[in-house]
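Once you scroll down, you'll see the structures, which are given as structure tokens.
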Structure I
Amino acid sequence: MATLRNLKIKTSTCRRLIKELHSYEKEVEREAAKTADMKEKGADPYDLKQQESVLAESRMMVPDCRKRLESSLADLKALLAELEESNEKEGPEID
């Protein structure tokens with residue numbers, strides 16, 4: 001059965017993942033700007049390669065985070081559907 005506690009957990013998870021996604025997107029922008037700046041200034045090739053590696057890692061995190069968010073949202077929707085279904089049959093059951 002869907003309880004208020006489960007609903008709060010799923011909702012909090014979605015909120016956290018949204019914040020995390022925004023954070024990763026900002027990080028990608030910041031690292032891309034830093035990489036472009038290093039290229040303009042003619043930075044050491046080793047340092048530039050390291051920075052590009054950091055940028056690539058940041059870019060990889062965005063799709064992963066989106067996937068986790070979509071999964072979490074699907075879980076939340078399923079829980080809400082279960083809750084609605086149980087309310088129709090038996091009345092409110094939230095603790």
Structure II
Amino acid sequence: MTKAKSGLKIAIAGLGVVGSEVARQLINRYDELGMVAGQSLDVVAVSARDRSADRAFSLDGIDWYDDATQLATRDDVDIIVEMIGCSEGVAL
């Protein structure tokens with residue numbers, strides 16, 4: 001097998017049903033997805049309305065932003081995945 005290259009840094013805006021599942025899969029299947037992608041897929045930042053909501057993954061080591069637009073100010077983020085599922089809000 002090919003060893004994973006340096007990582008792709010991912011920020012996720014919106015942690016509802018879909019956004020949380022995307023984050024959970026990226027975190028819980030880190031090694032497997034990294035091998036398939038040829039590099040690690042690192043969730044480094046997230047944004048959502050409710051920081052206290054119960055999610056099926058740990059936010060340890062992941063930066064939290066109350067304002068999703070702040071994700072775009074990070075120079076270390078390679079990809080922003082926008083999963084805000086309502087008609088109002090930010091489309092990055």
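Work out which structure the value -32500 belongs to, where helix-only ellipticity at 222 nm (-39500 (n - 2.57) for each DSSP H run of 4 or more, over all residues; to 500) was derived from one of I, II. Going label by label, the one that fits is I. Out of I, II, choose the structure whose coordinates give log10 I(q)/I(0) by the Debye sum over Cα atoms at q = 0.24 Å⁻¹ equal to -1.08 when calculated. This figure was derived from I. Each of the structures I, II was assessed by mean count of other Cβ atoms within 10 Å over residues 7-14; the largest value belongs to II. Structures compared: I, II; top value of relative contact order in percent (Cα under 8 Å, 6 or more apart), i.e. the largest, recorded for I. If mean count of other Cβ atoms within 10 Å over residues 15-22 is calculated from each of I, II, which structure is the one that comes out at 13.6? The value was obtained from structure I.
Read-outs: derived from the displayed coordinates by stated rules, not from any lab. Here the structure is a predicted model, which is why all the values come from computation and not from measurement. Cβ atoms are built from the backbone, for glycine too; each structure is taken alone.
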